[in-house]
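Got some structures for you, see below.
None of the figures in this text is laboratory data; all of them are computed from the coordinates on show. The structure displayed is predicted, hence computed values, not measured ones. Cβ atoms are built from the backbone, for glycine too; each structure is taken alone.
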Structure 1
Amino acid sequence: MMMPMPPRPIVRGPADAPTSVVLQALDALDAGARPLVVDESSGQLAAALQARGSEPQVWRRFAAPGETAAPWPQATDCTAAFVRLGKDRRALAMALHAAASVVGLGGAIVLFGANAEGVKSAGKALEDVAEDIVTVDTRRHSRVLAGRRRHDIPGLRASLEAWREVREITLNGRARPWVSYPGVFAAGQLDPGTGLLLDHLPPLGSGAALLDMACGSGLIGGAVRERFAAAEVDLVDSDAVAIAAAGKNVPGATIICGDGLTAAPRARYDAILCNPPIHDGVEESLAFLQRLIADAPARLKTDGVLQVVIQSRIRALPWFEAAFKEAAIIAQDRRYQVIRAIAGSIARANRRGAR
């Protein structure tokens with residue numbers, strides 16, 4: 001009986017420079033039959049490994065359109081791991097420990113990234129889980145490092161819960177423990193921008209539906225649930241690890257890992273609150289904010305509120321004014337501004353006319 005072919009990996013776009021370099025170096029790397037691919041966003045690496053006869057296992061911490069994410073690898077018995085360098089050193093350490101927890105002894109662990117991302121110094125993190133480390137390639141301002149999974153890894157943290165961090169924060173005037181994990185925004189602390197937004201929450205009626213978009217560990221949603229007990233609160237983030245933290249910090253809320261407003265469970269909300277991410281790796285990107293502004297009017301009830309906090313230097317108010325019935329900066333300090341925009345039939349009519 002012929003065995004079914006495994007599904008082809010989803011290719012989402014062109015490979016970036018570090019992925020292009022590791023693709024060119026595959027002849028020098030021993031991927032084996034079941035390599036694990038960690039946080040390579042284009043899908044090109046998994047596709048190339050499959051084309052070479054391997055059965056790649058993909059672990060995505062961050063959700064993408066049409067694809068889910070997981071806070072920890074779901075695969076076992078992997079023959080190698082290819083780990084894309086991220087922007088957070090603690091998150092990198094966790095990803096390498098996660099990879100080592102599912103790769104067999106002596107299997108290759110490959111780390112690749114851009115020089116500007118700090119890949120040259122990241123080899124020290126690789127040494128925690130791998131030995132006999134060599135530099136495989138250094139083209140295109142990128143670097144590929146590879147070693148063999150150590151037989152003995154002192155202090156191996158082989159589960160997400162082994163990386164749990166608990167700090168004390170003050171929320172709504174009350175001190176309480178707060179759970180976070182490496183790489184989650186603000187590292188379990190109440191950052192100044194979110195604090196400014198929480199100081200100027202919009203009024204919410206009984207039974208109002210609110211969405212904490214890009215919720216991180218759940219600070220905004222948690223504060224709203226405490227302050228407006230009758231509100232119905234949903235939390236969405238693309239980071240599966242952040243969602244795991246939010247689930248512990250905001251019990252009873254609807255918490256979803258997904259990409260943008262398309263993942264929100266309700267058709268329309270009375271309010272959408274957000275401290276939007278404005279970086280993609282080491283580069284600043286306003287794409288998330290611009291997509292949120294464009295998509296939010298269709299997900300808000302008439303007179304519903306989109307309220308965000310962003311850096312004061314970002315001149316974003318005209319974008320809100322173009323998409324909403326009305327918009328204004330309602331609070332500002334030296335570093336941050338809170339913009340509140342009101343949806344309505346006028347805004348939706350303007351959006352239809354602009355298409």
Structure 2
Amino acid sequence: MPSGVILKWLLLSSVAAGSFSARTQLHDTCLLQAADPKNAWALAHGVTALGKNYAAADGRKATDVMVSDFLLQNAAPDGGTVTGARYGFVRYTADGTPVEPHTNLMTKTLVLAKVPLTQSFKTSFGKVTLAELVDSMKRGFHHVPTNEDYWRDVGWTLDALAQTLKPGPGAVFTNAEGQRVDFNEVMNDALAYLERATADLKAGMAQGLPQVDKRKQGLYAHSCGGLHLVQAVFSWARYPAVKKAWGTRFDDQVAILFYRLESERRQYDEALEKVPTHKLEIGVQMLKFYGHFLETTGRLKNERTWQPTPAQQISVNRAKALLDHATRQLEDMRAFETMGELKTSKKQVYLDLIGDTCHASHGWDYWP
């Protein structure tokens with residue numbers, strides 16, 4: 001069946017059947033599966049989707065558990081100590097459960113959930129406020145624009161800083177080593193990096209290619225397809241002075257994001273035909289991308305008072321239909337029903353289902 005016919009069927013079937021069931025499945029899966037008080041990473045995703053009052057399974061606020069039970073003093077991601085940031089989290093626990101696999105994911109989650117900076121958390125070493133966590137993030141920040149590993153990890157940090165700083169002199173701070181950090185320039189570098197990392201996508205879009213294959217190049221070497229870095233850059237552009245300075249360079253990145261929707265959809269369809277034995281893993285990747293796409297465009301709308309063009313709105317509606325379809329496929333495979341088994345047999349799939357259902361639920365809520 002031609003892809004255009006498939007897409008039309010998806011859109012029509014979604015309207016006919018209603019998307020409430022799939023949306024509810026995502027919401028409920030996030031609500032229940034992200035609540036483990038021993039999994040700070042999962043709790044953070046629950047907070048992202050369901051807000052700062054989301055509760056862990058033991059009845060405590062997830063935000064309290066994340067900080068009180070997992071925050072360390074002078075902690076480096078590898079479990080050692082660091083002289084920069086005063087506070088930190090290990091990336092993984094001894095049994096491989098993620099805590100903060102991406103630097104400053106926890107602080108970013110709290111900031112974006114609009115937890116007050118004055119909010120204090122009890123820890124084994126005393127009370128710590130969110131403002132102190134933000135200050136610790138600044139103290140430990142080192143801008144390394146020529147390092148690819150830096151760009152793959154820094155999106156969460158940039159997003160948190162973009163929410164707590166404003167363009168101009170107030171965006172300049174000093175880290176623990178006495179180095180001056182101009183966040184205005186940091187974000188200019190971030191846009192320039194996005195341009196390099198999406199160059200092949202921009203070329204494919206300009207040439208009218210139906211897709212640009214993912215080969216772990218550019219943003220495709222990042223977790224979640226680089227969309228957390230995209231979200232950080234888009235968030236900084238909510239300020240009129242930044243948007244004016246970036247001009248069409250910013251508009252190009254928005255266009256590239258929308259181009260990716262059809263480019264990636266085609267590749268998921270091809271993968272399902274070529275390796276049907278990996279239907280579960282492919283379904284989770286579909287859930288990941290469509291959910292993050294809706295979340296990224298939704299944040300763009302809310303933070304910049306941006307309104308999609310008619311063509312872009314069609315793409316948003318298409319993404320919702322595709323997310324609905326991917327969710328239904330996973331439901332048909334009993335993926336949500338058997339998550340307890342997947343935790344043992346396919347742990348990464350299990351973790352992806354938690355994180356990506358939360359991002360997808362969050363994304364859908366932006367586009368009711």
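Comparison across structures 1, 2 (criterion: relative contact order in percent (Cα under 8 Å, 6 or more apart)) gives the highest value for 2. Set 1, 2, criterion distance in nm of label points 7 Å out along Cα→Cβ at positions 22 and 54: the highest-scoring structure is 2.
Each of the structures 1, 2 was assessed by FRET efficiency 1/(1 + (r/R0)^6) of positions 230 and 342 (r between Cβ atoms, R0 = 35 Å, to 0.05); the largest value belongs to 1. Sorting 1, 2 by distance in nm of label points 7 Å out along Cα→Cβ at positions 30 and 126 from high to low puts 2 first, with the largest value. Comparison across structures 1, 2 (criterion: mean count of other Cβ atoms within 10 Å over residues 46-53) gives the highest value for 2. State the single structure among 1, 2 that was used to calculate helix-only ellipticity at 222 nm (-39500 (n - 2.57) for each DSSP H run of 4 or more, over all residues; to 500), giving -7500. For helix-only ellipticity at 222 nm (-39500 (n - 2.57) for each DSSP H run of 4 or more, over all residues; to 500), the value -7500 is produced by structure 1. As an exercise: Cα extents along the principal axes in Å, for residues 38-181 alone, calculated from one structure in 1, 2, equals 56, 37, 33. Which structure is it? The read-out was computed on structure 1. Have a look at 1, 2 and say which one yields 0.98 for Cα Rg over 2.2 N^0.38 Å, as calculated. Derived from the structure labelled 2.
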